[in-house]
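Structures incoming, each one as structure tokens.
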Structure I
Amino acid sequence: MDAGLLEYLIRKLNLSRKDNIIPGGRIHNFRHFMDFPDVFTVRNPRRHAFTHPYLQNQLRVTDVVLKRDIMLHFPYHSFSSIIDLLREAAMDPDVTMIKVTAYRLAQNSKVINALINAVRNGKDVTVILEVRARFDEEANLEWKERLEDEGVKVFLGVPNLKVHAKLCLIKKKAGSGFQQYGFVSTGNLHEKTSEVYSDHCLLTCNRQVMADMNRIFRYLENPKTGPEQLKLCRTLLISPTSMRRELLLMINREIKHAKAKKNASITLKLNSLSDPELIEKLYEAAQAGVEIEMVVRGIFCPMVEGKKLKHHITAVSIVDEYLEHARVLIFHNGGKEKVLISSADWMVRNIDHRIEAAIPIFDKSIKHELKDIIDIQLKDDVKARWHDSALSNNYVSSEGKKKIRSQIEIYHYLHNKLKDK
């Protein structure tokens, strides 16, 4: 840091030379608190993750995924189902290929162990490893060496584009042809963070989705060919080629409906919202009368009230036991609701400078489930704080009503589905 700037900050922050101003003198990443020794004798009991009802009492996760879409909600649902899916692929004699993107990996990664077993069993295994994952650069380089020693094909992302999409593609023989299946997730292939990060993961064998995944992996394995493969994607929204365009189209559709005096609404769940163009488009939507509700945990740059907004934007941040990490987009779409999960926040870096993927949800019951979860979060009056133009961060309050702590309510909501099955 420039010496003059350092002196200025010391003066403005009322510090002194006795304070710890040595770079690196403080912990930089609270995620590392999870690595501290377990020395606590008294603690609040953590709710245990459970298996998704459609995967209970099933011999193989794969058999279920080949019949229907499954949405896993971490940390409520167990991450073991993902490990089981990869282990089954590693051992299945009909599986010929496994491809995954890896942004962050656990220290003793069961995901990596499954992939290594797969290549030892003769599978063609490819890992797109992002070595610019902040705080995990060194660990990912070590994984690169280990994977390559075992015979896994490792590609280190794309120049000038961080690979942040969470994808898995598996190919297996089926009669005279092949079947493809896999998943698209909002979170990392990381067993440890899956216990404390709130994420969604769609397991699917949808043919259109698999076709797009093949295009994405072809580009990631050979980026010199240019992004033409990404531009061919028809179902997934991909950064940096189609994500911005499609998001603007969906917002414009809501604006059109609102101006025609039809129902129009946008509901967003994000980590951060700072993209200037998308914020301006949300302003335009609010001015047109589109109802906008948001759950944004971190960076939040829009004004939520003002003379130019016909309807105020409702926005809250939820910080609780689990880190709210999922991204969900819900557009009214003239009554034919469009619901997506995404790896991308609405930031310039995610939309224009990363490989990201958003997937539309086709299964009606999963759509309903995601909407219910977002609705619970919008009703949180224990851990939710208002995003307002005054930056007051006041807690949401609803006097005289039953208090709703969304993470506990979501756990009960999903756990009750075990009884309903």
Structure II
Amino acid sequence: MAYSALYRTFRPLTFREMVGQENITKTIKNQIISGRIGHAYLLSGGRGTGKTTTAKILARAMNCLNLKDGEPCNECEICKGILSGSLTDVVEMDAASNNSVEDIRAIRDEVNFLPTLAKYRVYIIDEVHMLSTGAFNALLKTLEEPPEHVKFILATTEPQKLPATILSRCQRFDFKRISVEDIIKRLKIVCEESKIEITEEALRLVANLSEGAMRDALSILERCMQDGDNQISIEKIRELVGIPEITYIHKLLRYIVQSNIEGVIESTQEVLKEGKDIHNFLWEMIKYTKDILIYKTTGKLEIYNKKELEGICELAEKIEKEQLIKIIYELSELDNSIKWEEQKQVMFEVGLIKTCVNREENSEDLVKRVEKLEDKMKNTSFIVQTKTEEKQENRQNT
């Protein structure tokens, strides 16, 4: 049997199995049960949030011969034909590679024919925002008044790129990012069925790294299994994903907070000797600083173990929120600036040393600048007032 990726193997087959989009699936199910199926749907949202999966389930539910509470049975002739891709009445089209006027004209010619086996001829157009202007114009009339046996399901990650004329003709559903807790629940089911041993900390790290995309979470999980070992730890994930060790980041940030230039130079040399990617390392430093800011504000963090939280607590007590924000901006500017530099390592070291400038001196400089500005504003208002008085006197004299 051919190998199939985890995100394909565990793709939900019913609305009930969908994760994190309960409001959308409930509404669509109610439409199917009541027979109020729209002629055009627009599913928009970030990657890996379930748009294409929902489109596939909806296409089967529209045509299922044994519909159960708005859910496709996945056992009848129609459902099996759609799942295998052999039923020509359901057409999946990728607008990224089929975005010309001719592609849409082909659909416009086909819609006049009745479906062969199914009740409806369904067109699923993925990444619909990639269609050309001419293709949108060709689709417009058909989308507005399609034959009764035709349904359109459009999916996109960038709905703002669609013409208003297209948006106004569709029922729009916005898919939100999936919460960390929902991703963890789904990953536990996948790990149990795939006989994967994984720690709770590792599950939480995968869920946080996925940034609300279930497909990304399953892809990360699959990468951790490529060595043939079904035991996954948090250290293994960090190594495979390329996350630098927290000890490096913590030590370097501590030196920055202490304005210890010698320590920063020593730490950056260690990082460069290890062969770490500079941009990746800077990004991890930014995220770590942001996490300290969150901890200082809320007192909670979920993706760190007890020892790492102790280090974060130590730094949080030594630095103010405003300084953390400033460090984040400085590191972000450094990351952007060295992209165009030939001597990246030199600029990396110099940039980190620059962040060690004494924070207190900077605060005093800022106070002095504000005082000067205030004095200047007072003088300006005095001059304006004097000129106004002069004008009034001249009017009275005349």
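Laboratory data are not the source of any read-out in this text; all were calculated from the coordinates shown. Note that the structure is a prediction, hence the values are computed from the model and not measured. Cβ atoms are built from the backbone, for glycine too; each structure is taken alone.
Each of the structures I, II was assessed by distance in nm of label points 7 Å out along Cα→Cβ at positions 16 and 160; the largest value belongs to I.
Here helix-only ellipticity at 222 nm (-39500 (n - 2.57) for each DSSP H run of 4 or more, over all residues; to 500) has been calculated and equals -10000, so which of I, II was it run on? The read-out was computed on structure I.
If percent of Cα pairs over 15 Å apart, for residues 40-127 alone computes to 65, which of I, II did it come from?
The read-out comes from structure I.
To test your reading of the models, identify which of I, II gives 64, 63, 51 for Cα extents along the principal axes in Å when calculated. For Cα extents along the principal axes in Å, the value 64, 63, 51 is produced by structure I. Here distance in nm of label points 7 Å out along Cα→Cβ at positions 320 and 344 was derived from just one of the structures I, II, and that gives 2.9; the source is I.
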